[in-house]
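Structures are listed in the sections that come next.
Readers should treat all values here as calculations from the given coordinates under stated rules, not as data from a laboratory. In this text the structure is predicted, and so the values were computed from the model without any measurement. Cβ atoms are built from the backbone, for glycine too; each structure is taken alone.
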Structure I
């Protein structure tokens, strides 16, 4: 990959880090007015259709083979239906910052999955130290909400968000291994469309459909999440996923909670204090060490190859 493609890939990843950090707030506001699976299904189907129409017309792309579409549909089921849908469901009961903090565990699941399926992605000692340091920061933030664990609905929201994170990590690794020669933007459109489509029967099973309120908050949240959370950020994520190592791309999950916690404090009066600020700094240090670990690993590999 040339330098220009590498720069674009990292810019795409930076956009994901910032934009997806804001979506937790928008989603938290939305699910107080609208059933979570129905809301997320409408959002993802709309965003997927818009992107697919754009790619088929102005982008002059063709739909992939039936087999390739089935692969994208399965990836969309893991990442959108289970990943995005369960987060939306969980945010009915837990703060947006807490949801983002739980989702920051995604890099850990990616590493554990890759340990079993991909030797090239196995982490080195600096990478493990960086991940551990980042997780220490996350745990410090999480410790500020221990009293809420006595609430059954709060626990259920946490459990669903954990399942969402594991599903998203599994889908990301699965998609990474099957899309090296395909268009990342067409893939993103298919994943969002099918993932959103699968949410609609889920909505019939678990949503309280009497709680549909087309308030201005729900509409604005829907529009923001379609345009920025889905179309902009998810296409950037798909591009970064194709160009960068999975465990580097997954580092966005450390930035998202930092953005979400600050926004939750500013808009929804969620907790923010010196301990949380310190935890944020520790998390950022962990991200730096992880990225440095990957640079060292690539350097060692290059030197080893030259030596041979």
Structure II
């Protein structure tokens, strides 16, 4: 897994928030027998590979009712961010242990989110002998790098808005895809928390360079006035959040420098440093060189309240 991006967490958060929308987008046939008001997300399961000693956490397990019945089945969804030639066997192990524990039918799904390879992922595990087949276990797959983002442009679905950012995209289309992801998101009118979740997902997987950002703004300028305003509101929130993260890091750096210079300081003084205005952070950073004792810092903070 990439140290910079926790792929499993991002996908689990997206699908757990929009579970029904995910099923509706990729497996509409399941909607004919799934009671959408009965979804219960179960606690994570820990699977131990006894042969290799590895421990794996399930990504998402939902217990749902059969429509019109008082009985249940499970939907097990795994997000796989890297290619693994043993993964199909692992999926069968997950299935068998869930089936054993809950005694319910299990609908297994895998989202393959890696960029390569592009070849079609395996979707079954078999155990065969020359004279007969012992086992054929199948699971559903969503292989994002084989899906064309254009096919999802008109899907009024937050999962489509998010996952287009991980589909098959030519390099030259990256700015356009990001603009279209956000245009779709803007039309959904989600609450602020859900909008932030989807927009953050998009921005994580479609980080644009300076040239691409210019092209992105050109694409947004073609939208209707209301769509343009909504998209710019989302991108402005990214910018403000980025500034806040940078400023908080600078404040933490200031605290470390002060402790290196004067030793430990009180928690009250640390709280005052973290509370200073954005405009004062750079000024305080420069003033540190002039401080000879902690009282100088205290006086500076009082004068900038």
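To which of I, II does the computed value 0.10 (FRET efficiency 1/(1 + (r/R0)^6) of positions 64 and 288 (r between Cβ atoms, R0 = 41 Å, to 0.05)) belong? Kindly include the intermediate steps, with their values, before the conclusion.
On the way: I: 0.60; II: 0.10.
For FRET efficiency 1/(1 + (r/R0)^6) of positions 64 and 288 (r between Cβ atoms, R0 = 41 Å, to 0.05), the value 0.10 is produced by structure II.
When Cα Rg over 2.2 N^0.38 Å is calculated for each of the structures I, II, which structure yields the highest value?
On the way: I: 0.98; II: 1.29.
Looking at the calculated values, the largest one is II.
Identify the structure, out of I, II, from whose coordinates helix-only ellipticity at 222 nm (-39500 (n - 2.57) for each DSSP H run of 4 or more, over all residues; to 500) was calculated to give -15500.
On the way: I: -24500; II: -15500.
Derived from the structure labelled II.
One of I, II was used to compute log10 I(q)/I(0) by the Debye sum over Cα atoms at q = 0.26 Å⁻¹, for residues 24-111 alone, and the answer was -1.23. Which one was it? Show your work: numbers first, answer last.
Values: I: -1.23; II: -1.46.
Attributed to the structure labelled I.
Comparing structures I, II by relative contact order in percent (Cα under 8 Å, 6 or more apart), which one has the largest value? If you can, show how the numbers build up before the last one.
Details: I: 40; II: 10.
Going through I, II one by one, relative contact order in percent (Cα under 8 Å, 6 or more apart) peaks for structure I.
Give the label, chosen from I, II, of the structure having the highest value of distance in nm of label points 7 Å out along Cα→Cβ at positions 248 and 272. Display every interim value, and only then the final one.
Details: I: 3.1; II: 2.3.
Evaluating distance in nm of label points 7 Å out along Cα→Cβ at positions 248 and 272 on every structure, the highest lands on I.
Of the structures labelled I, II, which one yields 2.2 when distance in nm of label points 7 Å out along Cα→Cβ at positions 160 and 208 is computed from its coordinates? Don't skip to the end; give the middle numbers.
Working: I: 1.1; II: 2.2.
This value belongs to structure II.
Rank structures I, II by FRET efficiency 1/(1 + (r/R0)^6) of positions 128 and 168 (r between Cβ atoms, R0 = 25 Å, to 0.05) and report only the one at the top, that is, the highest.
Details: I: 0.70; II: 0.15.
Structure I gives the largest value of FRET efficiency 1/(1 + (r/R0)^6) of positions 128 and 168 (r between Cβ atoms, R0 = 25 Å, to 0.05) among I, II.
Assign the value 5.0, calculated as distance in nm of label points 7 Å out along Cα→Cβ at positions 176 and 280, to the correct structure from I, II. Write down the numbers at each step before the final one.
Numbers: I: 2.8; II: 5.0.
Answer by label: II.
By the measure distance in nm of label points 7 Å out along Cα→Cβ at positions 72 and 88, tell me the structure among I, II with the highest figure. Don't jump to the answer; show the numbers that get you there.
Working: I: 2.0; II: 3.1.
The structure with the largest value is II.
I have 0.85 for FRET efficiency 1/(1 + (r/R0)^6) of positions 152 and 264 (r between Cβ atoms, R0 = 30 Å, to 0.05), calculated from one of the structures I, II. Which structure is it?
On the way: I: 0.85; II: 0.05.
Among I, II, the structure yielding 0.85 for FRET efficiency 1/(1 + (r/R0)^6) of positions 152 and 264 (r between Cβ atoms, R0 = 30 Å, to 0.05) is I.
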